[in-house]
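All of the numbers you see were taken from the coordinates with simple rules; none came from a lab. Small disclaimer: the values here were computed from a predicted structure and weren't measured. Cβ atoms are built from the backbone, for glycine too; each structure is taken alone.
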Structure P
Amino acid sequence: MKIIADSSFLMMCIDYGRALLTVLEEKLGDKLELVIPDVVRSELERMASLKGRRGALAIGALKMVEEAEVMDTYNRESV
């Protein structure tokens with residue numbers, strides 16, 4: 001099952017441990033595939049340059065989604 005993740009969810013996964021995804025998979029009964037909008041990736045890259053906890057969480061989230069599918073949202077028409 002593909003899920004679209006935002007920066008808050010990804011950073012929460014890092015903060016509470018990656019086991020959160022495993023818990024969700026168990027509850028939903030399906031393997032989760034993360035899909036990351038390009039704007040979320042850009043937001044995480046900006047936050048990763050911050051000092052402190054927020055920057056560290058963003059760095060962790062970026063590492064977590066290195067292999068994730070990135071969804072192109074910049075070139076889409078609004079709905």
Structure Q
Amino acid sequence: MDTLGELEKLVDGIIEENKTLKEENAKLKETVESLELENLELNEVVEKYQKMVNALLEKLRSSLDKVEEAPGDAQS
């Protein structure tokens with residue numbers, strides 16, 4: 001009889017641990033979803049700034065090309 005009682009306590013403990021783990025898992029899933037959403041938002045910001053940087057680099061290249069062409073034209 002003691003063995004049966006011990007097994008019941010063990011099973012109850014396992015069931016309780018399972019409930020706890022399910023709750024923790026649900027919280028972790030929420031955290032993951034929140035982080036994925038934040039990641040998407042940050043990626044949009046990165047893309048926006050990358051476009052701005054690319055546009056500025058293109059303007060800089062264009063300005064440098066004009067500067068390089070100007071002295072050559074003046075000497076010709």
> So FRET efficiency 1/(1 + (r/R0)^6) of positions 2 and 34 (r between Cβ atoms, R0 = 41 Å, to 0.05), computed for just one structure, reads 0.30; which one of P, Q is that?
Replying inline: Q
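Could you tell me which structure in P, Q was used to calculate Rg and Dmax of the Cα atoms in Å as 13.1, 38?
Details: P: 13.1, 38; Q: 32.3, 109.
Going through each structure in turn, the value belongs to P.
With FRET efficiency 1/(1 + (r/R0)^6) of positions 10 and 26 (r between Cβ atoms, R0 = 25 Å, to 0.05) as the yardstick, tell me which of P, Q scores highest.
Numbers: P: 0.85; Q: 0.50.
When FRET efficiency 1/(1 + (r/R0)^6) of positions 10 and 26 (r between Cβ atoms, R0 = 25 Å, to 0.05) is computed for each of P, Q, structure P gives the biggest number.
Quick check: -16500 is what I get for helix-only ellipticity at 222 nm (-39500 (n - 2.57) for each DSSP H run of 4 or more, over all residues; to 500), calculated from one of P, Q. Which structure matches? Show your work: numbers first, answer last.
Working: P: -16500; Q: -37000.
Value -16500 for helix-only ellipticity at 222 nm (-39500 (n - 2.57) for each DSSP H run of 4 or more, over all residues; to 500) corresponds to P out of P, Q.
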